[in-house]
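What follows is a set of structures to go through.
Any read-out appearing in this document is the output of simple, stated calculations on the displayed coordinates, not a laboratory observation. For clarity, every value in this text was computed on a predicted model and none was experimentally measured. Cβ atoms are built from the backbone, for glycine too; each structure is taken alone.
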Structure 1
Amino acid sequence: MPTSVERGTELPPSQENFEDLFDNAPCGYVVTSTDWVITAANATFATMTGYPANDLIGRSLVGLLTPGSQLFHETRHVPVLRLQGRADEIALSIQCADGTTVPTLVNSALVPSDGEPDEIRMVLFDSTGRRDYERDLLAARRAAESSEARVRVLQRASSAFTLADTEERLSAALTDTIRDAFTATHASVLFLDAEANLQLVSGTNPLEELIASGAATPATEALRLGRTVTISTPEEADVFVPGLGDALRGARLEAAMATPLLDKGQTTGVVVSHFGRQRRFDEGSIELFETLARQASHVLARIRLQEQLAELALHDQLTGLANRKLLEERLDQTVAAVIRKQRAVAILFLDLDGFKVVNDQCGHAVGDSVLQQISARLRDVIRAGDTIGRYGGDEFVIICDDTEAASATVIADRIRTVVREPLDGVPDSCPISASIGIALLGPTTNPAISSDNVLQLADAAMYESKNGGKDRVTTVSV
C-alpha cells in the first residue's frame with residue numbers, strides 16, 4: 001500500500017480520504033514483506049520514529065528494533081505470526097533516529113495476496129504512557145510490599161524486645177532482628193563501658209580488634225558523629241575515612257551500616273551491620289534500621305531503670321553497701337553452700353564503739369559522714385569476693401567465703417585498725433573503734449542450722465567483745 005509521499009497523480013476524493021486516514025491515523029501503520037522489509041509506512045510511524053517516511057521504505061523493520069526487542073521478535077512475534085497468521089499486543093521497542101527508544105504494542109497480520117507475494121500489515125501503538133503507568137504501578141506495589149515487610153519486622157522486634165528482661169537478651173534480640181531483616185553477614189551491638197570504651201555485647205563484629213585499638217570503623221564513626229553511617233563500597237569507605245576501605249577488605253566486607261543507641265540524648269552504644277557484598281541503602285532501609293535502634297534504646301532504658309531500682313532495693317542508700325535484705329539472701333546462699341560443699345566460711349558482725357556519742361555530740365550529719373567513711377574503709381580492707389553490708393544503725397556484717405579462723409582474725413584486726421584511724425569532722429575526744437564477733441562455719445557445722453542462727457551467734461560474739469572492753473574480737477565455731 002503506497003504512502004501519500006509516493007503519490008504522483010491526482011486521486012479521486014474517496015481515495016484521498018483513505019490516504020489521509022492512513023497517513024494521519026493515531027497509530028503507526030506499517031506494511032512489510034515476509035522478510036520484514038518495509039514497503040509502506042504512514043506519517044504517524046515516521047513521526048514516532050523520527051525518520052522521514054521515504055527513508056523508511058526499503059528498511060528492515062527488524063533493524064529498527066532494540067536488541068532486546070529483536071530477540072523477542074524472533075522468538076515470540078515471528079513464531080506466533082507464522083502459526084496463527086496474526087499476533088496481538090506484542091511489546092516491541094523501536095530505536096528512533098535520535099537514539100531514543102519508544103515502546104510500542106504491535107498487532108500484526110500475515111495477508112496472503114492473489115498472485116502477489118504475501119505481506120505483513122502491522123499496527124503500532126505508542127505504549128509510553130502505559131509503560132510508565134505499569135512502572136509506577138509496580139513501584140507502588142513494591143513500596144507497599146516493602147512497607148508491609150517493614151511493619152512485620154517492627155512488630156516481631158517489638159515483641160522480642162518487650163520479652164527481654166536483661167541487657168544481654170535485648171542485645172541478642174536486636175542483633176537477630178537486624179541480621180534477619182537486612183540479610184546482614186554480621187550484626188552486633190556494642191555498649192559503652194564506664195571508661196567510654198565500646199564493648200561487644202551481642203552478635204559478631206569482624207572489626208572488633210580495630211575498635212579496641214582505637215582505629216576508625218563504622219561503629220566508632222557512628223558514635224563520633226552521633227548519627228547513622230552508611231558505607232556502600234570499600235571505595236566509599238576510603239573517601240569517608242582514609243584506610244577504612246582496606247579494613248573492610250581485610251575482613252572480606254564490602255558495606256556497612258551503623259547507628260548510635262541513645263537514651264535521653266546520651267549515647268549508650270551502637271548497633272552495626274556488615275555485608276559481604278556491596279549494598280545501596282535506600283531511605284526505607286535506613287529508617288527501619290534507625291527505628292529498630294530507637295525501639296531497643298527505649299527498652300534498654302527501661303531495663304537499666306529496673307536494674308537501678310533493684311539495686312536501690314538491695315543496697316543501703318547512705319553507704320552504698322548491701323542492705324539487710326541482700327545480706328540475708330547472701331547468707332542463706334552461703335550457709336547452703338557450706339552444708340553442700342563442706343567449706344569454711346567466716347561471718348563477721350561488727351558494731352562501732354563510741355558512735356552514739358559522736359551522733360549525740362556532733363549531730364546526725366557528722367554521724368552519717370562517719371558511717372560513710374567507715375564503709376569506704378571497710379571496702380578497702382576486705383577481699384574482692386567478700387560481701388559487706390550495713391545491717392542497721394552502726395552495725396555491719398561481712399561474709400568471708402573460703403576463710404579459716406586464722407584468716408578471719410587477720411581480716412578482723414585490719415578492720416579494727418582502719419576504724420580507729422581519725423575521721424573527718426570527729427574530734428579526738430570522741431574516738432571510734434569496732435567490737436567484732438566472728439561465727440566460723442565449716443565441715444562440722446550442723447546441717448540443720450539456719451542463717452538466722454548464724455547471725456545470732458555472730459551478734460552474741462560481738463556483744464561479748466563489747467562487754468569485754470570493746471575494740472576486741474570474739475570467735476565462735478558453729
Structure 2
Amino acid sequence: MLARLVRVSRTPCSLRTRTSLSPARRLSAMATQSSADRSNLIPFSSRLKEGRALAEDVWSIFNAANLPADCINLGQGYMNFAPPAWVREQAEEALRSVTANHYSHPKGRMRLRQAIKDVYSPQFGRELDVEQNILVTSGANEGQYSVFTAFLEDGDEVIMFEPFFDQYLPSVTFNGGKPVYVPLHPPSHDLAHATSDDWTIDLAELRRAVTPKTKMIILNTPHNPVGKVFTRDELEGIAAVAEEFNLLVMSDEVYESLVFDGKEHVRIANIPGMWDRTVTVCSAGKTFAATGWRVGYLIGPQSIIKPTLAATTRIVFCSNSPMQEAVAGGLELAPKHDFYATQLREYTARRNILCEAFDQLGLKYSQPQGSYFVLLDISDVKFPEDYAFPDSVKGRGRDFRACWFIALEIGVSTIPVSEFYCEEHASIGEAYARFAFCKDEDTLRAAVERLQGLKKYIQKP
C-alpha cells in the first residue's frame with residue numbers, strides 16, 4: 001500500500017481523480033488500519049534476507065531454554081568462571097571513578113591505548129602510535145563490523161575460510177558484501193590422531209576464488225572452530241595472494257594468547273609487505289574471561305584505522321568506558337601475575353581432559369593447537385533416526401540431529417559444525433560437533449562422566 005501511495009503522490013495533479021485522498025486523510029486512513037494490515041507497509045532492508053540474518057540460528061536452537069535444565073553447556077564459547085581477582089579489582093576501582101563512568105574518546109581511553117601500545121609494539125616489531133594505529137571497539141565483533149562498514153561497497157566480495165565464525169557472514173552481507181568461501185580441507189577419517197594442523201588450505205583454490213570484485217580476505221588464527229594455528233608458510237601464501245590482487249586482510253586473532261604445544265602464533269601483519277593492508281582484531285574479553293565487558297581493539301595502519309573510526313563512531317560512539325580502564329589495568333598487571341603462562345597451563349589441562357575422554361571412547365577428534373574448541377568426529381555415533389527431533393532440527397544436517405540427541409540423552413550440549421559452512425560445503429561439517437573447553441575443570445569432568453553414556457551408541461564400520 002505504501003508503494004501505491006508513493007506512486008499517487010507523484011501523479012500530476014491534472015491526472016488525479018476526484019476520489020484521491022489528501023495526504024492528511026491518507027495518514028488518517030492508515031492509522032485506522034489493523035496492525036496486521038499495516039505489517040507490510042514498511043518493508044525492512046533486503047540485506048536482512050542475506051547471510052542467514054533472519055534464519056533460526058544454531059544458538060537459538062541450542063539455547064538453554066530449549067534443553068534440560070541440568071544439561072552441561074559445552075556448546076557456547078563463554079567461560080563459566082570469573083576474570084582474575086586482580087582484573088576485577090581494576091573494574092571495581094574504575095566504577096568508583098567519576099571520569100571513567102562517562103564517554104571515552106571514540107578511539108578509546110588513553111590509558112588503554114597506551115597499554116595496548118606497550119604490550120603490542122614489540123609483538124608487531126614497530127612503535128605503535130596511540131592516535132593512528134589503535135582503535136578500541138565494543139568487543140571484537142563490533143570492530144569487525146565497523147571494518148566492513150568502512151570498506152565494503154555493494155557487491156564487493158569477501159573471502160572467508162570455512163568453517164568460519166558465524167558472525168562473519170551476516171556482518172558482511174549487512175554491509176553489502178558478498179561472501180566467497182574457501183574450505184579448509186579436513187583430515188582423513190582414517191587418520192588415527194589428527195591435530196588442527198591436519199586441516200589444510202589449498203592456496204591454488206584461494207587464488208581461483210579471487211575475482212575483480214574481491215575486496216578482502218578474512219583470516220582467523222588461532223581458528224574457531226578448528227583450533228588451527230596457521231603456519232608462517234601458510235600465511236606467506238595468503239599474503240602473496242593479497243599483495244598480488246591488492247586485497248585488504250582482516251586478521252581475527254582473538255585467541256592469540258591460547259596457543260598450545262609450543263606452536264608459534266605468527267601475525268600476518270608482520271609478513272613483509274602486509275602491515276599496510278592488514279587490520280588485526282583482538283579481544284580483551286577472550287583474554288581476561290570477561291566477554292560481557294565488550295572491549296576489543298583493532299591494530300593497523302592509519303589508512304585502515306581512520307575510516308574504521310568513522311564507522312565505529314556512528315555505530316556505538318565508544319566502548320564501555322569503565323571496563324576499558326579495567327582492561328588497561330589487566331594489560332599493565334599481567335606480567336606481574338605471570339598471567340599468560342598460567343592461563344595457558346590451565347587451558348592446556350582443560351583441553352586434555354576432553355581429549356583424553358574422547359580417546360577412552362575411541363572417537364576421533366582434531367586436537368586443537370589454539371583457541372578453546374575441540375572438533376569431535378561424530379561419524380561413528382549412531383542415534384535412532386526416528387527420534388523425536390523438533391522441527392528446527394529435522395530439516396538440518398546429521399550433525400544437528402546428533403548434537404540434539406547428545407544434549408537430551410547424554411546431558412551435554414555441543415554445537416553442530418555445519419552451521420559454520422555455506423550450504424554448498426555443509427556436508428563437510430556434518431561429520432563434526434564442536435566442544436568448548438573454556439569451562440572450569442569440575443564442569444569438564446562432570447561432562448566427561450556423562451559422555452561415557454555415548455559408548456552404547458558408537459558403532460565402528
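With FRET efficiency 1/(1 + (r/R0)^6) of positions 72 and 392 (r between Cβ atoms, R0 = 25 Å, to 0.05) as the yardstick, tell me which of 1, 2 scores highest.
2
A value of -15000 was computed for helix-only ellipticity at 222 nm (-39500 (n - 2.57) for each DSSP H run of 4 or more, over all residues; to 500); which of 1, 2 is the source structure? Intermediate values should be presented prior to the final figure.
Numbers: 1: -15000; 2: -11000.
Attributed to the structure labelled 1.
Out of 1, 2, which structure matches 13.6, 39 when Rg and Dmax of the Cα atoms in Å, for residues 232-295 alone is calculated?
2
With relative contact order in percent (Cα under 8 Å, 6 or more apart) coming out at 8, pick the structure among 1, 2 it was computed from. All intermediate terms of the calculation are to be shown ahead of the outcome.
Working: 1: 8; 2: 22.
This value belongs to structure 1.
So Cα extents along the principal axes in Å, computed for just one structure, reads 83, 61, 51; which one of 1, 2 is that?
Among 1, 2, the structure yielding 83, 61, 51 for Cα extents along the principal axes in Å is 2.
When semi-axes √(5λ) of the Cα gyration tensor in Å, for residues 272-359 alone is computed for each of 1, 2, which one produces 30, 18, 14?
Numbers: 1: 50, 22, 11; 2: 30, 18, 14.
Label of the source structure: 2.
If FRET efficiency 1/(1 + (r/R0)^6) of positions 368 and 440 (r between Cβ atoms, R0 = 25 Å, to 0.05) comes out at 0.15 when worked out from the coordinates, which of 1, 2 was used?
Numbers: 1: 0.15; 2: 0.85.
This figure was derived from 1.
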